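Peer 1: The data blocks that follow each hold one structure.
Each reported figure results from applying straightforward, stated rules to the coordinates on display, with no laboratory input. Every value quoted in this text rests on a predicted model; they were computed, and no experiment measured them. Cβ atoms are built from the backbone, for glycine too; each structure is taken alone.
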Structure P
Amino acid sequence: MGEPQHLLSETEVSERIDSLAARIAPCVTDDTVAVCLLTGGMWFAADLMRALYRHGRNLHFDALWLASYGDERTTSGDILLRAGLQRPVQGRQVLVIDDVMDSGFSLDEAVRLLKLAGALEVLTTVFARKPWPEPRKTPCDFVAWEAPGRFIVGYGMDFQGRYRGLPGIAAVD
């Protein structure tokens, strides 16, 4: 594997998040619970929560820790729940925040778990959505960037635990 190839700068990431927050803000309320999918979604969730605040929304926050990749480049298809919700979502709107949508398995599982927990409505947002050969079970309501079909890293996304700290997005092929 060579050096990461630049795709989006830190400034471009920031601009896309602000634009995304402007689209999401009218669709949520201050009672909405934002649920970050850990670990990769932490960077995006933190910046999106601040951007939503600048756009007049002060959402509640929680997280789910789901895992399906391990150190591999492709999902096993098996989603493990490593840590669940800390606050109730019964009868509330939820906004699921994740870093990247590949197969959609993680979002599918998150939506299923949130509906089982009694969420009234579940909206989904990802920073990057990659092309996929077949329709995904759970469509994504808000997308910041339509990514190429490459293995992307940076801004929370990793390869074997590396590159999460890159402020922009790069590809490692």
Structure Q
Amino acid sequence: MEIEAVRGDITRERVDVIVNAANSALAPGGGVCGAIHRAAGPSLEGECRQVRRTIYPDGLPVGAAVATGAGMLPARYLVHTVGPNAYRGETDPDLLASCFTSSLWAAAEVGAQTVAFPAISSGIFGWDVHDVARIAVAAVRGVAERHEQGTVERVRFVLFSDDALAAFREALAEPATASRGA
């Protein structure tokens, strides 16, 4: 699997799946989630309400992932995942890693070959972007090493700031064995 990091706007990525750093209600919010909902248009909110009614009536759990259509985004699907919120005491690295692995599995279920991830849980959820980068890269590499990625051939981390881009490029430069301790 090819893994890369770029600076950009995730809502403009032409990939099979864009991963949304969602809230458990799958509702429009702030940050990446709000930008994705705005760019996807009103059909996304309806799909998310349907998922809440039928699959996750109590909300999408932290670390889980679910796919929907992508509305007006240039992707075929969205995969929504809820990252752990450090401000609420959710600081388990395995919970954050689960966001990335669960999202890859959901992407593979819809036949995706290309996936774009944001820096889940950094920003308003309070995780240090360097920790997110290290955990995210280790999680994605782990899926690839275990050949669990299904159809996914390329993962792109799409970062909004130069600091986040530098953190992910640093994590990608580490040997795969060094990043396993996440």
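Peer 1: Rank structures P, Q by mean count of other Cβ atoms within 10 Å over residues 134-141 and report only the one at the top, that is, the highest. Provide the component values of the computation, followed by the final result.
Peer 2: Numbers: P: 12.8; Q: 24.5.
For this comparison of mean count of other Cβ atoms within 10 Å over residues 134-141, the top structure is Q.
Peer 1: Identify the structure, out of P, Q, from whose coordinates helix-only ellipticity at 222 nm (-39500 (n - 2.57) for each DSSP H run of 4 or more, over all residues; to 500) was calculated to give -7500.
Peer 2: Details: P: -7500; Q: -12000.
The read-out was computed on structure P.
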